[in-house]
Structure P
Amino acid sequence: MSYSLQLQGGDLSVTGSECNIVYGTSKLVQDMEIWLLTRYGSDRMHPTFGSTLQSFIGQPMTSPTTTQTNVYNEILRVLNNYQSMVYASFQGNPNNFSLEELPYSIDSISPTVTFDTLYCTVQVSNPSSTATVTISPSSL
């Protein structure tokens, strides 16, 4: 099983003097949030990591359907890349993973436009449960 340091509101989550650890389905959710909310090209060592979701901020939504389609396609691109990376790592060293960390299927990507605001809910299944990530203006 792998684990990561737990993030809460973009900061490390601590209890007393120790950092909290995240694993299983919670780690899957945190990893997807990181992949989706990191600005594309911001990591010098991995220039194709992240998403372009921030580029939609401030852009006119002349057609909500077009905006929803573009957001859907960007999230699908990022999650497909994440899924490929996880499975490549899993094949190389399966003992480092628990089944709850594996993104088995991308079940739904639901962008919703409300006036001038776009929200999106993403559901990904692992072999034992469903992980849900919600992207809102406050998370970008």
Structure Q
Amino acid sequence: MVPFQLPDKLSPGLSRVQSYWTGLKRAGNEIPFWDDIKLSSLPDLADWLLLIDVFALPERFRFNTLGAGLAQRYGDDVKSKFLDELNLREPFGYLRAQSSATVEARAPTYYAADGYARVLLPMWGDGHIGMLLGAVDWR
């Protein structure tokens, strides 16, 4: 079993983000390039989107972009902070583990908790997975 495996059916919002990600793939590549992403392409979902920078050796993750709705809901300024520097709470429970699983699997991942669900989608850049596109949906 793959940790954080996508369910058979995603909510409409998360499904749209995954479809957008799939549409960014070029020339038979399995993962789109991070420099192709334009969060403005999903304006009605922008409040619930996030971008996470991926660093290797050691593996670390840093908030790059956080939608206004997520920032307000979380309540603390996390932009440009590494995930391992924070005491993560809703809606970022198990975000470090999910981020690591997304990089290792080189595939989309999913996490659900009481009240919300989240997808992370890997983005290629500089010869490795350099960024994760994420979206949160409130249930």
Structure R
Amino acid sequence: MATGFFNKLPEVAEAFGQIAQQIVEDTAFSVQEKAEQNCPVDTGFLRDTIYTKTFASSNYRGGGRVTKSAKQSGQYTLPEVQQPPNQYTAYVAVGASYGVFVEFGTSRAPAQPFFFPAIEASSDAFEQAAGDLEAQIKQKAGIN
């Protein structure tokens, strides 16, 4: 066995997991922030219901009982999305029941896209971070 040779696979696996999880979380929170910035504001309800759910956390601000008056006004929150299946998945969602109609429009109102443009605006940073993954893993695992 050559001197100076070390098995770095455990360090690489740990570094990959930590870095990939951070990239996913950073991207999700970036999408949320940009969606909130792009969101048309009338009462602020729609903007205030945009949230991110990661494997470890959630900033969902909805819930509670839906009253008849809330349903009639259309200002109620949908249930929180399910738990992501692993630490490499995160969800960004809109809790307002009418969010999809604002995003895509209706026969009576034009589309006011805020969500999909936020995804597009965050994609370059995600791709850059994913492209730098090898270098980050090497640095974190102590590989030259």
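What follows draws every value from the coordinates through simple rules; no lab data is involved. Being a predicted model, the structure only gives us computed values, none of them experimental. Cβ atoms are built from the backbone, for glycine too; each structure is taken alone.
Structure notes:
- Label whose coordinates, when distance in nm of label points 7 Å out along Cα→Cβ at positions 20 and 36 is calculated, return 1.5 (choices P, Q, R): Q
- Source structure (of P, Q, R) for helix-only ellipticity at 222 nm (-39500 (n - 2.57) for each DSSP H run of 4 or more, over all residues; to 500), computed value -6500: Q
- Top of P, Q, R by percent of Cα pairs over 19 Å apart, largest first: R
- When relative contact order in percent (Cα under 8 Å, 6 or more apart) is computed for each of P, Q, R, the largest belongs to: R
- Comparing distance in nm of label points 7 Å out along Cα→Cβ at positions 12 and 108 across structures P, Q, R, the highest figure is found for R.
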